[in-house]
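What follows is a set of structures for review.
Throughout, read-outs are computed from the coordinates displayed, never taken from laboratory work. The model shown is predicted, which means the values in this text are computed figures rather than measured ones. Cβ atoms are built from the backbone, for glycine too; each structure is taken alone.
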Structure 1
Amino acid sequence: MIPESPVDAVDPQGLIARLKRHTSPLAPIPTEQQPRLWRLPHIRALLFDVYGTLFISASGDIGTSDIEAHGRALGQVMEALKITVDHNTAVRAATTLVQAIIRTHEQLKDQGRTYPEVDIRTIFLEVLGYLRSKGVVLEESSRQFCEILAVEYECRINPTWPMPGLADTLQCLRERGNLLGIVSNAQFYTPLLFPAHLDQTLESLGFDPDLCVWSYRHLEAKPSPNLFRRALEALQRRGIEPAQVLYVGNDRINDVWPAAQSGMRTALFAGDRRSFRPRREDLRGRDMREDVVLTEFSQLLEVLDAD
């Protein structure tokens with residue numbers, strides 16, 4: 001059982017240092033979407049997606065089809081950690097990684113999860129097992145080592161950077177008294193992006209740990225309504241109803257659709273072409289209209305009442 005804490009890595013400070021070493025600035029690529037800004041009164045809490053919303057995500061949407069790209073990234077990780085692996089073995093290890101994710105998804109679907117998620121650490125344990133079977137010399141296979149592998153790999157396959165205006169906007173929201181939370185498809189390293197990029201913890205930025213729901217902890221991903229339900233139940237214990245909550249995300253189906261179904265107000269974030277997912281052709285959203293469309297993160301302050 002993974003403990004319900006803001007960060008559950010073995011050595012979070014060491015992983016934050018690794019994230020920092022690989023960090024370089026990214027700029028959002030403008031979309032063709034026009035903002036649609038309406039005043040949304042009576043909002044008391046905001047819930048956010050992370051990748052493509054709070055942070056620029058260089059890969060946009062991480063896929064599993066480009067095995068060569070995954071193999072290159074894994075080979076670079078092995079080289080950085082001074083583990084001798086040839087290119088073909090790295091590609092086959094990447095294939096093991098992708099197949100383990102697909103197999104785990106299928107197993108979880110058999111258990112009744114419509115939108116399954118993995119804890120990437122268990123996947124990297126399988127990768128290490130494959131490498132050992134091929135004679136690759138590995139000094140350790142601990143959970144901490146799997147976390148190092150996962151972070152080094154993520155930095156190469158999906159570089160991130162804060163959205164422009166993120167820190168200032170969060171500060172304004174916090175000063176206005178808004179409660180802040182997260183409902184995100186994520187892994188154990190996702191909460192570490194905040195101190196790595198902003199030199200502040202989630203809590204110091206104003207996020208309430210009780211209102212942060214990370215998919216890997218529940219082995220369930222968005223658009224599952226269960227993730228949104230968990231956050232809403234925590235808010236309702238504080239007297240906040242769904243209609244007083246604004247959910248902000250870059251994917252119309254994974255973010256806006258389930259949030260709207262849960263009774264929340266919704267903001268579609270169209271701030272970066274790499275990660276913007278309007279998905280107008282998806283029939284699940286045919287009867288849905290997001291409340292506002294944002295093209296800059298700071299526009300949140302325009303649509304919310306200051307008092």
Structure 2
Amino acid sequence: MSGPTVLAFGGNALLTDASRPAFQDEVARSFAQAVSWLLPVRQGMVLVHGNGPQVGMILLRIEATKQRLPPESLDVLVAETEGSIGYLLCRALRNRIVGREIAAVLTQVVVDAGDLGFAHPSKPVGPFYSADEAGELREKQGWRMAEAPGRGWRRVVASPRPLAIVELHTIADAVGHGHLVIAGGGGGIPVVRTDENLLQGVEAVIDKDLTAALLAILLDAERFVILTDVPHVSTGFATASERRIARMNLVEAWRHLAAGEFAAGSMGPKVEAAASYAEETGRPALITNAENLEEAFWGRAGTWIWPETIMRR
């Protein structure tokens with residue numbers, strides 16, 4: 001049996017309207033349809049979901065109730081969203097796909113306590129705000145805010161790089177039997193190893209695309225797909241010079257990343273994740289949205305990042 005498919009998609013894709021969290025249920029059903037189209041026969045699959053908006057919603061509730069209830073740490077909030085989003089997806093997928101075992105695995109991801117991400121927060125969480133709202137939150141709450149071109153401002157938190165998947169053996173065993181596993185949700189629960197080799201949670205949110213790429217590499221995945229809320233990768237995003245990229249080789253991908261062409265808290269990690277997978281496995285990776293998924297596999301949509309050896313053929 002060949003390797004599994006790894007599919008990553010953002011929390012914004014599930015929570016498109018922060019004022020209507022119940023809408024996640026309906027969106028989860030549409031994702032189940034996309035997953036059923038992509039799911040290989042007799043092969044396993046791993047779904048890695050984002051959780052930025054969901055964690056942001058919880059943080060807003062914590063802020064509103066901080067005088068009455070003690071706050072929770074970010075690692076616990078990630079665990080909570082792994083559970084809630086995993087439940088919605090499991091239910092939607094079981095209603096759509098018959099004859100497959102489907103389960104969500106609470107996933108801990110090891111990071112380095114000395115990672116520079118702790119000193120330079122860059123991971124967006126929560127809803128988008130106007131410039132005035134962002135300034136007020138920065139002043140009153142002490143939040144660090146970053147602008148997403150053409151979309152608004154979001155809070156940013158520490159985002160260390162994923163180093164290891166604690167539950168990797170369980171995930172590999174499940175997909176090896178052809179099961180569908182929801183794992184690494186929100187990038188995984190961030191933990192470090194102490195001097196005594198014990199696991200300890202930390203205040204951070206890991207980028208889910210980088211965790212998905214790590215899973216895809218460690219599982220020797222046959223396919224790696226990143227679904228986002230735009231149909232393809234572009235240069236000059238949200239500017240008059242915006243241009244779609246249909247195909248990139250590794251040299252082009254790494255060059256664009258080094259030049260800062262793609263936003264650090266948005267498309268940057270997606271391109272980095274896809275390029276890392278292509279480099280390590282020698283297989284192409286796809287970045288697109290759910291609506292264009294099928295067209296992308298026919299080469300008519302999306303952005304493919306290819307290993308150079310394949311590009312030259």
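Computing Cα Rg over 2.2 N^0.38 Å, for residues 129-248 alone gives 1.31 for which of 1, 2?
Traced to structure 1.
Matching task: 21 is the computed value of relative contact order in percent (Cα under 8 Å, 6 or more apart). Pick the structure from 1, 2.
Derived from 2, not from the others.
Comparing FRET efficiency 1/(1 + (r/R0)^6) of positions 57 and 297 (r between Cβ atoms, R0 = 35 Å, to 0.05) across structures 1, 2, which is largest?
1
Any idea which of 1, 2 comes out highest on distance in nm of label points 7 Å out along Cα→Cβ at positions 169 and 241?
2
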